Structure 1
Amino acid sequence: MNSEIKRALAQDLPRLWDVIQLLRPHLSYESYLEMATEMLSAGYQVAFVEVDGKPVSAIGYRHLQFLFNGKHIYVDDLSTLGEHRGKGYAGRLLDYVVEEAAGNGYNSVTLDSGFQRQAAHRLYLNKGFVISSFHFMKQIQ
């Protein structure tokens, strides 16, 4: 199987829906397209692995700068189709983003992950990520 990492353009967003929907099932197709298109215009980027012409894994991320950790890449989304898990695609995408951060002279790559995502946590720990903080949220509506 031929697989390569590609950078997504706005026209690729519809093709990525199957991959993103697994991670973000609360979104409808229409709301995903609207939000992702708006996010792309604000600096959100998506890279994806395509196997035989079909996106099977995707990572969404942003370049940010915070006072506490300087310039970094924040990973918003990382998802792989079930039948393609365990083939190293998510790891390749993480490596891709880490290389991009290093190439820009950034200090780190950061992400949040739900407590229930133990398989993802294993990947992050195996890739050298550490659990550095808790993420707090207050729901307004």
Structure 2
Amino acid sequence: MLKDFLILKKITLFILPYIFLYGLYIQINGEISPGGGFQAGVIFSSCLIAFDLIHGKKISEKYFNTELLIVIATLGVLIYASTGLISLFFNKNYLNYYVLNSNKLIAQNIGILIIEIGVGLTVASVMYLIYSLFQEDMK
């Protein structure tokens, strides 16, 4: 495990908050720049994987257990689907964001941001779940 290497542990623990902040930047600015929910989700899951590599499975499992990750993945899919269903309730097309606000530009930005949050949550939790399952399989 990497927790035995002191220098690597200190450097990784120093870098992880910045990686997380960069993931937040990609998440928030996804609709106006390259990036978005999928890229931010992969960045978030890389933070979780690095945290697991440094601290070990016992500490990571305490904060990010399998059941919680499944709930987060499901919540992300529900956020995505419910955004589309809102427009169906107002007799518009699926994922038509114009029902969210009277100003079409603001409605488009709100809708895309909500969709990207759902995608980011789902991708981050599923990527970390895949890593966790591979880790359990290797034992």
### Summary
Candidates 1, 2; helix-only ellipticity at 222 nm (-39500 (n - 2.57) for each DSSP H run of 4 or more, over all residues; to 500) computed = -10500; producing structure is 1
### Parent structure of the calculated result 4.3, given that distance in nm of label points 7 Å out along Cα→Cβ at positions 62 and 94 is the read-out and 1, 2 the choices
2
### Ranking 1, 2 by relative contact order in percent (Cα under 8 Å, 6 or more apart), the structure that comes out highest
2
### Task
Name the one structure among 1, 2 that log10 I(q)/I(0) by the Debye sum over Cα atoms at q = 0.15, 0.16, 0.18 Å⁻¹ of -0.78, -0.85, -0.99 was derived from.
2
### Query
So FRET efficiency 1/(1 + (r/R0)^6) of positions 22 and 78 (r between Cβ atoms, R0 = 30 Å, to 0.05), computed for just one structure, reads 1.00; which one of 1, 2 is that?
1
### Task
Could you figure out which one of 1, 2 the value 3.5 for distance in nm of label points 7 Å out along Cα→Cβ at positions 30 and 110 was computed from?
1
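Just so you know, all these numbers are worked out from the coordinates, no wet-lab data involved. This structure is a prediction, so every number in the text was calculated from the model and none was measured. Cβ atoms are built from the backbone, for glycine too; each structure is taken alone.
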